[in-house]
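These notes open a run of structures that come right after.
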Structure I
Amino acid sequence: MQNKELKIERVALVCDVFLFSCYTGLSFIDAWNLTKDNIGVGIGGNKWIFTARQKTKIASHLPLLPVAEDIIKKYEKHLMCTISGKLLPVLSNQKMNAYLKEIADLCKITKELTFHIARHTFATTVTLSNGVPIESVSKMLGHKSIKTTQHYAKILDKKVSEGMLTLKKKLV
């Protein structure tokens with residue numbers, strides 16, 4: 001999806017907002033609510049998102065990955081953002097999900113795409129499968145407990161295998 005050239009503006013916009021969520025783990029409503037005030041400098045001098053999840057009111061502090069930062073820059077002068085004061089031109093959840101079905105067809109993705117899949121992708125593919133500890137992922141997702149994160153992100157066979165290899169080396 002990330003590498004697909006989408007020529008229809010509304011489709012490209014929805015793809016970008018979806019990818020932003022894949023790289024931040026933000027839910028639809030939390031991405032919708034973002035403003036420039038939610039961006040600040042965090043640990044290491046890099047840009048972070050500082051917000052509280054609407055659903056749980058739990059603080060969520062997220063270092064911005066370059067892809068997400070590029071998407072913010074791309075839309076900083078977008079008319080919808082200028083008028084609304086929002087960080088991204090997020091459409092209604094219903095429209096986002098309808099256009100994601102169109103994007104899935106264009107990208108030949110057989111899995112049903114919904115905006116919620118982006119949050120799941122962040123938890124599994126972007127963070128956990130790249131070695132980010134589950135405690136960190138849980139904090140970034142704004143979960144109240146690790147149990148929620150464990151339910152969210154299936155334990156990946158690759159992670160189990162790597163963990164056991166590390167243990168095996170320690171025990172030899």
Structure II
Amino acid sequence: MLKLLFAPIRWLIRVVLAIVILFEEWGWEPLQRMMAAIGRLPVLRQLEAVVRRLPPYLALVVFFLPGLLLLPIKLLALWLIGIGRPGLGLCVIVLAKVVGTAVVARIFALTQPALMSLPWFARLYGRWTVWKESLLIWVRASAVWRSARAIKLRIKRLMRRGARSA
């Protein structure tokens with residue numbers, strides 16, 4: 001009986017998590033490459049070298065730091081929404097999410113070897129990637145995903161045809 005009661009809630013949580021993870025998947029690599037390009041600047045290159053050499057637990061602190069630093073910005077966004085500026089608040093949240101994803105992606109690329117030397121982190125990361133992959137399989141099997149993908153492919157074909165005829 002409880003399973004039937006919680007099934008819609010579980011489905012809703014899964015959908016919300018899927019949206020967040022799809023954003024992360026979509027943005028992780030391109031944003032990480034962008035941050036790597038920015039990281040080629042002399043001062044940042046030196047900072048990245050320091051981050052690469054961090055011991056595991058200090059690397060863990062550095063990895064979680066951007067999330068903590070963005071918390072006040074996200075609270076500001078909620079405050080903006082609360083005082084009747086929903087558009088501005090939403091823009092702040094989206095910007096914080098994009099910047100946060102870019103920074104975390106780069107920091108993870110730099111600290112991953114140190115983090116994976118922590119047995120508990122490696123174990124949790126392994127579980128996370130298996131769970132995330134099963135969620136992505138579920139999303140990609142959905143009718144909404146397949147329809148959106150078909151529309152995207154049609155648009156790409158139309159754009160290619162338009163480019164050839166121009």
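What follows draws every value from the coordinates through simple rules; no lab data is involved. Just so we're clear, the structure is a prediction, and the values are computed from it rather than from any experiment. Cβ atoms are built from the backbone, for glycine too; each structure is taken alone.
Structure above, values below:
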item	result
Computed -14500 for helix-only ellipticity at 222 nm (-39500 (n - 2.57) for each DSSP H run of 4 or more, over all residues; to 500) - originating structure among I, II	I
For mean count of other Cβ atoms within 10 Å over residues 99-106 computed as 19.5, the structure of I, II it came from	II
semi-axes √(5λ) of the Cα gyration tensor in Å derived as 30, 25, 21 - corresponding label from I, II	II
Which of I, II yields 28, 39, 33, 0 [P(r) over Cα pairs in 10 Å bins from 0, in percent, for residues 51-90 alone, calculated]	I
If mean count of other Cβ atoms within 10 Å over residues 11-18 is computed and equals 21.2, the structure in I, II	I
Among I, II, structure where log10 I(q)/I(0) by the Debye sum over Cα atoms at q = 0.12 Å⁻¹, for residues 43-114 alone as derived comes to -0.41	II
